[in-house]
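Please find the structures below.
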Structure I
Amino acid sequence: MSLPTADVSVRVAWAADAPAIAGCQVRAWRELYASVLPANVLEDLDDEAIAAAWTVALDKPGDARNRVLVALERATVRGFAVTAPAADPDADPVADGEIVEFSIDPAHRRAGHGSRLLQACADTMRADRFTRAVWWLPTTGDALREFVTGTGWSADGAHRELDLHGDGRVRLKQVRLHSALTEPPADVDA
């Protein structure tokens, strides 16, 4: 007798996913940035406005290699990620891909969605012929950084500080991680 398995997957996002992506993003950001951003900034995040922006982005990506992936449990979005050519001045836009955004709904973490989504990001960037992946993480995101480094990513020495409002009041410190996008090992029959 076999045990039942959950219906989970990762696929490319559709414009119809925009409201679910926005809701997931708002919930994740309120948790991830609680110690960094003022409470009123997080409370003012507008699901509907963010969903409208996602709809536009999903309908007309800026680059053919901009990808939005969604982690699903049955037909419900539990997380999402965005991959694209790396935009850093020291990046090679042909060889370097970037995970621009990666969010798992806080209520659905530790269910394998993050692992599946991260693997799908690597597979997607590999399919887009990138050979290296980079990812900027907040310096305060210890749990996320521990998860990512546990999968083989490592800091490459780069760091930055973003001025979120342009007036110096709200700054976000980040560290860059990287990973080689080598082909996964082929299954070998013994």
Structure II
Amino acid sequence: MPKASELKKGMIVEIDGAPHIVRQVEAKSPSSRGAATLYKVRFNNLLSQQKLDGSYKGEDMLGDVDCQRVDVQYSYLDGDIYYFMNSEDFSQYGLNADMIGEQIPYLVEQQEGIIALLVDGQIIAIELPQSVSLEIVETPPPITGSSATNRSKTATLSTGLEVQVPEYLAPGESIKVNTQTGKFMSRG
């Protein structure tokens, strides 16, 4: 059972009988002596996708979830179900689109490096790699004669995701995008 002071982003704990993933942890140090440090934590319920905010003292215990992490590859989309294949035994797992809504723009068929979170053999969530490579499909041409400034422009990527990119990039180029912030990192 993890203590509140041991929580890290991505950990899965049980709250009210349901698995929750830690999305954000913020430590608040008290101004008076003897007061305990408070940890403000934002969770996502992995079954209902609802957000839950909680405040805990460092010694507060949270429940463990028997969760298995498995390497998977994104295979294909069928209707509203996204299918992932286990990299070791090639078994298939399906996740409804509303369970991974904000992660969809980072998924490309045959993409590897994804971790599936399984509870009792059922997939409940995925963890994306830190960055993904996506192709620029549409962006305005660079303005000539403006090389002295470090300007950016909006680019539409192969998955429909829109990000700000440096002005010198053109359609057809591959770039790396941070999956946590949704920002351009480098050429991919």
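Only the coordinates and a few stated rules stand behind these numbers; no lab work does. The structure displayed is predicted, hence computed values, not measured ones. Cβ atoms are built from the backbone, for glycine too; each structure is taken alone.
Once distance in nm of label points 7 Å out along Cα→Cβ at positions 26 and 170 is calculated for every structure in I, II, which label goes with the largest value?
Max of distance in nm of label points 7 Å out along Cα→Cβ at positions 26 and 170: II.
A value of 12.0 was computed for mean count of other Cβ atoms within 10 Å over residues 58-65; which of I, II is the source structure?
Going label by label, the one that fits is I.
Name the one structure among I, II that helix-only ellipticity at 222 nm (-39500 (n - 2.57) for each DSSP H run of 4 or more, over all residues; to 500) of -9000 was derived from.
Value -9000 for helix-only ellipticity at 222 nm (-39500 (n - 2.57) for each DSSP H run of 4 or more, over all residues; to 500) corresponds to I out of I, II.
I, II: which one has relative contact order in percent (Cα under 8 Å, 6 or more apart), as calculated, at 14?
Label of the source structure: II.
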